[in-house]
Every structure is written in C-alpha cells, then in structure tokens.
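What follows is calculated from the coordinates using simple rules that are stated; it is not laboratory data. Since the structure is predicted, the reported quantities are computational estimates derived from the model, not experimental observations. Cβ atoms are built from the backbone, for glycine too; each structure is taken alone.
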Structure P
Amino acid sequence: MQFTSEQCLDDGVLEREFTLGEIPGILWTPESASAPAPLILLGHPPLGLRKMYPRLVDRARHSAAEGFATATIELPGSGDRPRWPALDQARADLRRAMAAGEPVDDELINALVLPLVEKAVPEWQAALDSLLSLPEIGGPVGYSGGVISIGIRLAVVEPRVSAAVLFAGSLVPRAMFEEARQVTIPLHVLLQWDDEGNDRQAALDLFDAFGTREKTLHANLGGHTGVPEFAGDAANQFFIRHLR
C-alpha cells in the first residue's frame with residue numbers, strides 16, 4: 001500500500017488516497033482518535049470511485065463522528081482501472097434487457113455478478129491486510145454497502161469481518177442464496193421498499209435465507225436514491241453495538 005495524497009477535511013477527518021498495486025483506494029480516519037480505530041469497509045456499486053465519492057465521503061464523515069475509520073477500493077473493471085470486456089458486455093446486456101422491459105434471467109445475473117465477486121473479494125482481503133497493519137487501525141472490522149453479493153462472500157470467507165450492513169439489491173445469483181445460509185455474523189439490511197431497480201420479493205427472500213441468528217431488516221418507503229438520513233443513523237448504531 002502506497003499513500004498518494006492526504007488532506008484534512010473540514011470536520012477533522014483525515015482523508016488519504018492510496019494504491020494497492022493497480023487498485024486505487026481511499027482511507028478516512030478521525031484525527032481526534034486517541035486509540036486505534038475500528039474499521040468499516042465501504043462497499044459501493046461498480047460505477048467508479050470518482051462518481052461515488054460524494055456518497056462515500058458522506059458515509060465516511062458520519063462514521064468518523066462515531067470514532068470509526070473507513071476505507072474503500074475501486075472495483076475491478078471500474079473507474080480508472082483497466083476495462084474488463086466480459087463485464088462491460090454483461091452490463092450492456094443488462095441495460096438492453098431493462099430498456100426493452102425484458103426479464104433479467106439467471107444467466108445474465110451470473111455473468112454480471114459472479115466474476116466480479118470472485119475477483120473483488122480477494123482484493124478486499126488484500127486491502128484489509130494492509131489497512132490492519134497501520135498503527136491507527138485496530139479493528140474489529142465491519143462491511144457496509146453493496147454489491148450485496150460481495151458482502152455475502154466476505155461475511156462467509158473473511159473471519160476478520162465481524163458485522164455487516166448490506167444494501168439490498170435483486171441481482172443476486174442463486175448460488176449466493178446458498179452462501180447466504182452460511183452467514184453467521186450480525187447483519188443489518190437496508191431495503192428501499194419502492195426501489196425501481198429492485199425486485200422486492202427477491203430481496204425479502206434473500207433476507208430470509210441469511211443463516212445468522214441476529215439479522216435486522218430496515219425497510220423504508222421510497223426509491224433507490226431516497227434513503228432517509230435516519231437509516232444511516234440506525235446503521236451507525238448497529239456498528240457501535242458490534243464494533244466497539
């Protein structure tokens with residue numbers, strides 16, 4: 001891990017950009033922390049860090065106010081990373097099907113999501129290795145956000161992740177439902193009830209599949225971008241309970 005830039009945001013949050021090999025990332029830490037901070041990994045859709053930055057830094061600020069460090073990395077084939085032709089084709093096929101009002105079948109979902117999970121999860125684990133070696137980061141570790149299938153896989157294979165806030169989405173391969181049954185860490189799942197791009201029943205079925213004994217579904221009326229501010233407050237309270 002190499003830090004490439006550093007700035008102090010106006011609310012006392014230190015923001016540092018880094019690279020891990022070819023992978024760009026950002027780390028936010030509360031400057032006022034008197035001890036190594038717990039860490040939250042910020043998941044996001046594969047739209048590129050530059051596009052997602054306003055939402056990510058807002059989440060990072062709220063987490064820092066509670067004493068948490070947060071970090072994120074660029075997903076494969078997104079942002080400034082090299083293009084991934086197979087992933088680009090799957091995205092184009094998805095856009096075409098949705099524009100035509102056609103059903104999104106299992107084959108398309110698998111092509112879009114499964115290769116991304118297979119490549120992204122080891123990268124998240126490598127980033128976690130480097131982040132936990134920093135003196136200002138002490139763990140424990142949480143995961144927050146999407147892609148929900150990435151969060152599921154991390155919850156199953158990465159023992160250092162001890163709690164997760166997952167953003168519900170319907171493009172989940174059937175194989176991930178089987179993995180969901182293996183999840184045992186505490187979960188807090190956010191669902192927008194009127195999400196225009198989400199099959200609500202599929203999201204509810206996935207929540208039902210999670211094997212953990214501690215899982216909460218936080219559902220709010222509104223579309224994909226209409227998540228109310230208090231939903232973020234509830235997610236922070238979840239991490240306060242499980243990461244402190």
Structure Q
Amino acid sequence: MTGADPAVLDALRWVDLTGVLGNAILGGVIARTARLDAVGFVVLAIISGFGGGIIRDTLLQDGPPVALTDTAYIVTALIGAAIAFHVPVEGRTWNRVWPWIDALALGCWAGAGALKTLEAGLDWLPAIILGTVTAVGGGMVRDVIMRQVPSVLGKSPLYATCAAMAAGVMVIAESLGYASLGLLLATVVGASLTLLARWRNWMLPLEADWSALRRDGERRAHSVTRLRRKRKRD
C-alpha cells in the first residue's frame with residue numbers, strides 16, 4: 001500500500017496479525033465443538049484467520065495473496081490452531097477479550113481491503129465491496145464448510161454493515177489524500193460500530209413484513225368506515 005505511512009502500516013500489520021490469531025483461535029473453537037481432528041483445526045483456523053484477504057487478492061489479480069507472501073500470517077494462524085487444539089479456549093475471559101479482537105480486526109481488514117482495491121485502480125464501489133469481503137469473507141466460508149447459514153447474513157448483530165461503513169471511511173479519506181489517517185479511522189469506526197452493535201444487539205430486519213402493514217391498513221380503513229357510518233346515524 002504505497003499511499004499510507006510505513007509506520008502506520010506497521011502498526012496496522014500487528015493489529016492485523018492479532019486479528020488473524022483471534023479468528024484462528026475462533027476457528028479452532030468451532031473445530032473443537034464439531035469434534036474435528038488436527039487437520040480440521042488447521043483448516044478452520046486458516047480460513048477464519050485470513051480467508052477474506054485471500055478472496056480479495058484473488059479477485060484483484062494483483063499478485064499472490066499477501067497471506068501467502070508474508071510467512072507471519074500462516075504461522076500466526078497455525079499458532080491459533082495449536083492453542084485451540086491443546087487448550088479449551090472458553091469461559092468468561094475469552095468471552096470478554098474475543099469481541100475486542102474481532103472488532104479491531106474487522107475495522108483493520110475493511111480499511112486495508114478498501115485501500116488495496118483503490119490502489120489496484122478500481123473505483124469506490126468495488127473498494128467498499130472488497131473491503132467488506134476482506135473483513136467477513138473468512139467467517140462466511142468457514143460457516144459454509146460447517147454447513148451453516150453464515151451468521152453475517154442475518155440473525156446476528158450488525159457485522160457486514162460495520163465493515164462496509166469502515167471501508168467507506170477509507171474510501172472517503174483516500175479520495176481526500178489522507179490514506180494513513182483513513183486506515184486509522186476505518187479501524188476505529190469499524191471496531192466501535194461492531195462493539196456498539198453487539199452491546200445494543202442492533203440487527204437488520206430479516207424481511208419486509210408487508211402482510212402486517214396491509215392488515216394494519218385494513219383495520220384503520222375499517223375503523224374509519226365504522227366511524228363515518230356512526231356519524232351518519234347520529
């Protein structure tokens with residue numbers, strides 16, 4: 001990412017790797033719940049840790065995925081798998097720490113994904129889409145492999161929406177010439193919105209219940225008709 005300050009990129013790389021570790025451990029926790037073997041732990045850890053980045057880089061066709069050129073990513077994911085395999089990661093401490101790691105990773109990944117897309121020469125809309133894919137793609141693929149409807153698609157607090165907004169912040173900042181600041185702001189905005197959505201249990205509507213609206217309209221119309229008839233009798 002040539003548009004950002006090297007010091008900022010270095011700091012965000014550590015946030016990125018922290019997110020990889022946390023998500024890799026989460027993949028291992030899911031593998032433990034499903035009673036998978038060691039290979040299952042490794043596969044779910046890698047997919048959860050940086051699957052979205054691999055999807056983004058493959059779609060961009062702008063060189064090999066960074067997760068394959070930077071050995072630290074694979075090593076971090078394997079460490080996460082080993083931790084989950086040997087240590088039953090659960091309980092109050094994990095439940096408190098994990099949301100913060102996940103939220104920071106989401107903001108960081110969304111911003112970095114959007115910036116990398118812009119620097120590949122694509123426009124703002126693909127940047128927001130691929131920034132979102134970077135943040136949520138790994139979890140979606142993991143859920144599909146486990147034969148589950150991806151949680152990001154509904155019945156859970158806002159996640160993809162937070163990633164899209166973080167990516168949007170990155171796009172705006174980059175267009176104004178503040179790529180480094182944009183990476184920081186995207187991380188903060190994405191993380192803050194994700195934590196707030198968890199705390200407030202904000203979710204998108206599952207469907208537009210037009211039948212309920214129609215029934216309500218019919219009841220109101222019926223009430224108005226009865227009121228008019230009563231007035232005429234009076």
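Which one of P, Q has semi-axes √(5λ) of the Cα gyration tensor in Å, as calculated from the coordinates, equal to 28, 21, 17? It must be structure P, since only it matches. Computed over structures P, Q, mean count of other Cβ atoms within 10 Å over residues 10-17 reaches its largest value in Q.
In this comparison of P, Q, the computed figure 1.6 for distance in nm of label points 7 Å out along Cα→Cβ at positions 90 and 106 is attributed to P.
In this comparison of P, Q, the computed figure 16 for relative contact order in percent (Cα under 8 Å, 6 or more apart) is attributed to P.
Could you figure out which one of P, Q the value -13500 for helix-only ellipticity at 222 nm (-39500 (n - 2.57) for each DSSP H run of 4 or more, over all residues; to 500) was computed from? Value -13500 for helix-only ellipticity at 222 nm (-39500 (n - 2.57) for each DSSP H run of 4 or more, over all residues; to 500) corresponds to P out of P, Q.
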